[in-house]
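Dropping the structures in below, format is structure tokens.
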Structure P
Amino acid sequence: MTRRQSTAPRELVLFLELFGICGIAVAQPTFDLLAKNAALFIAWRASGFEIVALALCLVFAPAMMLWAAGATIGAVFPLRRMTVHVLSVAAVLGVIALELLKSTSLGYWPLVVGAVTIAIAAAVTTNRWQAIRQWLRYLAIAPPLFAALFLAASPVTSLITASEPRASNTRIDAPARLVMIVMDEFPTMSLLDGTGMIDANLYPNFAKFAATSNWFRNNTTVAPSTEQAIPAILTGQYPKAESTLPTATEHPNSLFTLLGGSYDLNVQEAVTSICPTQLCKRTPSRLNVQSGFTGMVGDVVSIWRDFASPNRAPSFRFDGLGSADTQALDTADKFLATIRPANKPRVDFLHLLLPHFPWHYLPTGQRYEALPLHTIGLDGQDWSSDWAATMGRQRHLLQVGAADRFIGQLIDRLTAIGEFDNSMIVVTADHGVAFKAKLPFRGVAETTYPDILWTPMFVKLPQQRTGSIDDRIALSIDALPTIAATLQAKSDWKFDGINLYGPKRTDDQRKLLRWERNAIKPQGDDSYLQFDGVAGFADVLRAQAAPGPNDLLRLQRVGPFAGLVGRDAQQWISPARSNATATLDQYKWFPKVDVFARRVPWNDVHGFMTAPVGTNIAISINGTVAGVFQTSLVGANGTSEYWGVLANTSFRLGANDVRLFEIVGTATRPTLHEITYGA
């Protein structure tokens with residue numbers, strides 16, 4: 001009995017020595033990252049109870065696992081108990097050292113060597129000096145304090161404690177079905193043909209919808225990030241701050257509380273939670289996050305592991321797991337299936353992450369492989385080169401084609417159930433995206449603000465059959481006031497936006513919420529940037545999605561040798577082969593192509609070449625040039641990296657003859673030298 005009484009306190013002391021430093025190594029940095037990215041909990045669909053449980057896991061689990069492992073080994077090998085404990089303490093202190101050293105500019109191996117050296121020193125000092133171990137015990141007070149601050153004094157607090165609003169008692173004098181689609185990362189420029197009109201050849205369904213709706217062509221967003229832009233659309237209010245969470249609690253006066261008292265709500269939000277749970281059934285997240293509490297824990301482990309990894313940059317910033325729907329067209333199809341005839345007024349709302357990255361859809365709806373953003377030339381948030389930006393835009397425009405396909409399906413579905421004519425239909429987007437070298441693809445710069453601010457805004461009124469183009473000054477916060485005015489929703493709410501069918505604005509200074517990824521910042525403490533609407537809109541109207549002959553291969557024709565695409569390669573092939581060799585990741589797929597498949601992994605190509613960056617290459621499929629690319633990234637061992645999307649019309653069912661060429665010469669006199677390639 002005496003032995004048990006002496007052992008139990010010792011094990012408690014050993015646990016406390018691990019508890020504090022595990023809190024510093026794991027809990028504190030993870031709490032900090034989650035507090036700065038609290039919207040992740042919305043993507044996880046986490047309840048307040050689950051958030052508290054997660055905090056407790058972060059505080060207790062790491063120390064408990066290390067202590068349990070040591071205690072188990074000690075039970076079998078009692079003389080090794082303290083050795084295991086000292087090694088555990090040293091390992092945790094080494095991790096802390098690694099996290100601290102990464103604020104320097106040390107490379108991978110210096111970081112590892114430095115952390116291991118500190119861990120060894122920690123093992124020696126912990127083993128020799130009792131004062132060190134006493135100090136470790138005092139640190140046990142830290143993890144509970146970290147958890148308390150996270151739960152009670154961070155943006156996460158409102159997700160735990162606040163109550164949600166109820167539906168208003170708004171009187172609706174002209175009720176009609178409302179269908180509202182908010183797309184994502186969608187600049188107006190991507191729709192246009194160079195004359196200010198929709199490119200009907202590339203995007204026939206947007207053109208068709210514009211023919212029966214009012215196209216507010218001069219529409220701009222008020223925020224460049226989804227978490228602030230979507231609430232602005234749904235509330236008619238300018239965002240308060242970048243840190244405001246996109247929840248019903250923070251935005252009590254929204255489309256859903258305005259109409260929820262008298263309308264059925266069919267709502268699918270992607271990144272936000274503006275519709276109160278008592279009004280909207282919570283649908284599982286379709287974002288790039290795991291589901292359930294265990295899935296959330298798994299994602300959090302990944303967050304911490306990425307933070308602690310010696311491979312990460314010194315200025316680590318977590319960019320979020322839940323920023324993309326990798327199955328966006330499946331989400332769209334499931335939403336279309338929920339659009340049914342209704343006996344009472346109804347809202348069908350979808351926030352669809354199209355044409356948002358990952359860019360991996362063809363206009364046919366077929367899906368190819370989504371490459372990591374760094375692979376396609378994104379250096380952090382900036383495009384690494386002109387070519388990387390050009391190829392990124394190509395993938396984006398192909399995905400705009402997939403968004404166009406969905407609009408056609410939406411029109412067909414509403415027509416099939418007899419609701420198209422009677423419905424008010426609003427199609428818009430939260431913000432744009434830019435494709436300019438050395439500049440952010442989402443943040444705003446002096447030359448990218450037309451790409452980011454101007455977004456589509458189409459409004460079809462009930463019984464409207466003829467479309468129009470309206471170039472009045474329109475803002476994303478005008479959507480809800482326009483809906484309220486059309487439905488004659490009698491509410492005393494005050495909107496920042498206006499009814500787009502009422503008096504016009506005269507001030508053409510566009511306001512945009514400041515965002516950490518913006519390349520330019522507001523002066524002083526102002527929360528908003530100001531932009532010249534006249535100059536920006538003029539840039540938009542000059543934009544052209546894809547120049548060249550009016551055929552379906554336009555999106556494949558990019559770069560100095562664009563004219564080769566779609567033509568017989570034989571006329572340019574030289575007998576001399578290229579000195580370069582290459583890999584081609586998709587090699588295994590070419591003998592077994594199914595042109596009708598939903599997933600088409602052979603449609604995009606990626607590989608490395610023994611050639612310098614900037615080498616022009618062509619790929620022919622069955623004798624026809626299906627794509628021209630440049631190597632744009634430096635690979636290992638003196639190689640360069642290439643990637644691109646091939647014209648799917650070049651493939652045939654079954655086996656395909658695929659050849660890779662180096663292009664030399666000029667655009668008017670090219671020569672193709674065949675390259676030997678393998679998997």
Structure Q
Amino acid sequence: MNAIKGALCASLFFISFALANQPLVGVSWKTSSELTAIAALSEKVRYVARGVAFVEANESAVQQFTKWGFPILCLDRPQAGDRYFVADHLHFPLPQGIELVFDGGGEWALLRVGPNARLHEAPHFLWPLPNNYSLKGWLDEPRRAPKALQTASPAVAALIEEVAAERLQTHVETLALKDPALGSVPGNSRSRFAVHPEILESTEYIRSQLAAALGDRAVRLHSFPIDSRRVTSHTSRRGNPGHAPSDTTAYNVIGTLAGSDPEAGYYIVCAHYDATGTRSAGGWDWQSDPAPGADDNASGVALVIESAKLLAGQRFPWSILFIAWSGEELGLLGSQAYAASAADREDPILGVLNFDMIGFNDLQQRLELVTNPGSRWLGDQMASVAERYEIGLNIDLLEDGGARLSDHAPFWARGYDAILGIENYLPTDSTTYGVREGRYRINSQYHSVVDLPDSLNWELIRCTTQLAVATLAEYGLGEGTPNLAVFTGDLSSDRADDLRVRVSNIGLGAVANSFSVQVSQCALDSSRCEVIHREQAPEGLTPGASAELHIPWQRFGEMVFLIEVDTEGQINEVSEVDNRVFQRLRLVPQSKIAVFPNPFRIGNGSVLRFSGVPLKSSVQVFGPAGDLVWEAIEDDDAQRRLGAVANEVLWYGINHANIPVGNGVYIYTIHSPEGTLLIRDKIAVVR
């Protein structure tokens with residue numbers, strides 16, 4: 001509650017529920033279990049920040065929130081055509097048609113925007129509220145962990161010395177200026193506004209530079225649409241936004257450095273290349289005025305291109321994607337489009353390194369790394385790399401799960417780990433730590449026609465690029481001792497209803513010999529462990545690589561396991577602290593249907609699991625009188641928000657009105673997507 005103390009709600013009322021559809025409710029939470037319970041009662045989770053979740057929920061759910069002691073911070077009813085946006089800061093007065101829903105303490109706000117509102121009159125960065133927001137960054141343990149601190153690799157140190165400020169400057173000047181030889185003179189600035197025709201020259205420049213580093217076949221353009229209303233809402237009243245074509249297409253530029261293991265996933269190093277000039281003195285016409293965007297964000301794009309050039313000669317177990325986004329200034333459109341499709345494909349994205357505005361600070365070589373709780377490991381790892389290689393950056397870690405002002409945010413919304421590297425979060429806020437401590441001065445050129453190359457600190461851009469390169473290069477060039485490790489999440493079930501365990505080498509040297517892997521099942525309090533499997537893993541585990549072992553099992557429910565590697569100390573490691581881990585695992589059958597626990601006792605967040613349910617099958621629960629009390633579909637949005645995994649449907653013992661059902665014997669049925677009855681049986685419900 002401290003983070004939202006004094007928060008203001010513009011529409012707190014509980015009357016006339018019949019006058020509108022599902023309201024948007026702001027609910028206070030303190031613990032991850034409370035957040036999970038709020039999601040379980042809601043139709044949709046739309047956004048999560050520290051201490052507050054915005055959900056779509058009906059009257060019964062709101063009453064249940066209150067009954068369970070969750071403070072209702074605001075309740076707002078959208079009308080037809082209304083949309084919600086998160087604003088970077090709260091500025092008054094708000095333009096006509098824009099209403100304040102929630103004030104996040106002055107640093108951010110939730111706004112409701114009517115269909116006829118003049119968004120271009122709002123002095124805010126407006127990010128559309130996601131339709132569905134993942135809880136993963138708030139609930140899950142990190143999927144990877146930083147390497148143990150080791151002596152700097154001479155090969156990595158030599159590689160990052162190749163980062164050239166001159167090349168970085170050339171990239172920025174080419175993106176910001178029509179003729180780099182003329183410098184920052186009037187009439188020589190480019191426009192990289194996302195729908196301006198001139199931006200295509202920058203698209204091609206980035207494509208050609210990535211192709212020169214990675215090969216022409218390794219680079220592609222990812223297109224996405226931009227609705228003209230997004231342009232209208234962004235441009236100033238002095239412009240002529242009506243001329244924006246309704247079918248505008250923009251392009252993300254994606255270069256791929258393929259890894260040796262196609263199943264190992266990939267990292268993303270990225271920055272946006274579109275720009276804007278909406279804060280220019282005297283107004284800004286997007287059609288005729290430039291948008292050079294030297295700091296915001298040609299500086300980040302230069303880092304992406306230089307990183308691709310230097311890492312292209314290395315070989316990694318996983319792939320690296322180097323991406324330049326478009327549409328960021330219109331609401332993170334390019335990264336949203338990519339993150340949505342990646343989540344639909346269930347892409348194994350290991351981490352996103354997003355850089356936005358890394359060159360304006362002239363007070364010191366300083367970088368802020370912004371993380372959410374689930375991504376903190378990546379920020380910690382980068383800070384360790386900066387120290388290990390004496391890069392010369394003063395790094396401040398900022399854990400702010402609500403930070404939404406750059407292209408990391410859509411990945412957080414989809415449950416992926418990501419960081420934002422930025423000179424100061426936020427660049428125009430005088431109350432930030434950097435400004436207060438004299439480490440940063442407010443960027444007066446932000447979003448203006450005078451965001452030009454001659455104002456940048458090229459050494460800061462160089463140091464930040466060295467950090468990005470070194471963070472990933474250690475896996476390909478690192479020299480040192482191996483480090484076997486297992487983490488929470490490395491044990492999982494497979495489609496044969498058995499177990500598989502992943503063991504990683506997060507050190508800088510290869511594992512030359514075979515080593516033991518042992519798995520034990522323990523009591524739910526992590527005591528009384530009994531070995532269930534033991535074998536020797538194969539030798540030759542390279543730095544950054546993982547090995548997966550198969551464990552016969554076929555038992556289901558909530559269980560706790562202990563995973564241990566190299567129990568005899570056969571491998572000389574830099575550290576053995578991560579050679580064992582306890583993991584709680586919910587095992588769901590894939591090859592048959594199982595329903596448990598039965599009897600089912602409602603309360604305290606307990607849940608009945610329909611496991612082994614085929615894809616998109618429907619589950620229905622009927623009351624003692626034969627009436628339908630609840631139904632759900634496997635793998636739909638509501639079940640995903642509840643935390644259901646594949647082939648699983650969760651029931652919290654509530655009816656369609658989100659009210660707990662009474663004692664009795666209930667009938668459940670499961671039908672295939674084609675309507676075939678798969679199973680019909682009984683559940684005993686106890687309260």
At a computed 1.30 (Cα Rg over 2.2 N^0.38 Å, for residues 266-353 alone), which of P, Q: Q
Structures P, Q, by relative contact order in percent (Cα under 8 Å, 6 or more apart): label with the highest value: P
Structure from which -6000 was derived, helix-only ellipticity at 222 nm (-39500 (n - 2.57) for each DSSP H run of 4 or more, over all residues; to 500), options P, Q: Q
Computed 4.9 for distance in nm of label points 7 Å out along Cα→Cβ at positions 226 and 570 - originating structure among P, Q: P
Of the structures P, Q, the one that 23 was derived from, the read-out being percent of Cα pairs over 50 Å apart: P
Computed 16.5 for mean projected area of the Cα convex hull in nm², for residues 306-553 alone - originating structure among P, Q: Q
Identity of the structure behind 1.16 (criterion: Rg/Rh (Cα atoms, Kirkwood Rh), for residues 498-625 alone, calculated), options P, Q: P
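Every number in this text was worked out from the coordinates using simple rules, so none of it is lab data. On a predicted model such as this, the values are computed, not experimentally measured, just so you know. Cβ atoms are built from the backbone, for glycine too; each structure is taken alone.
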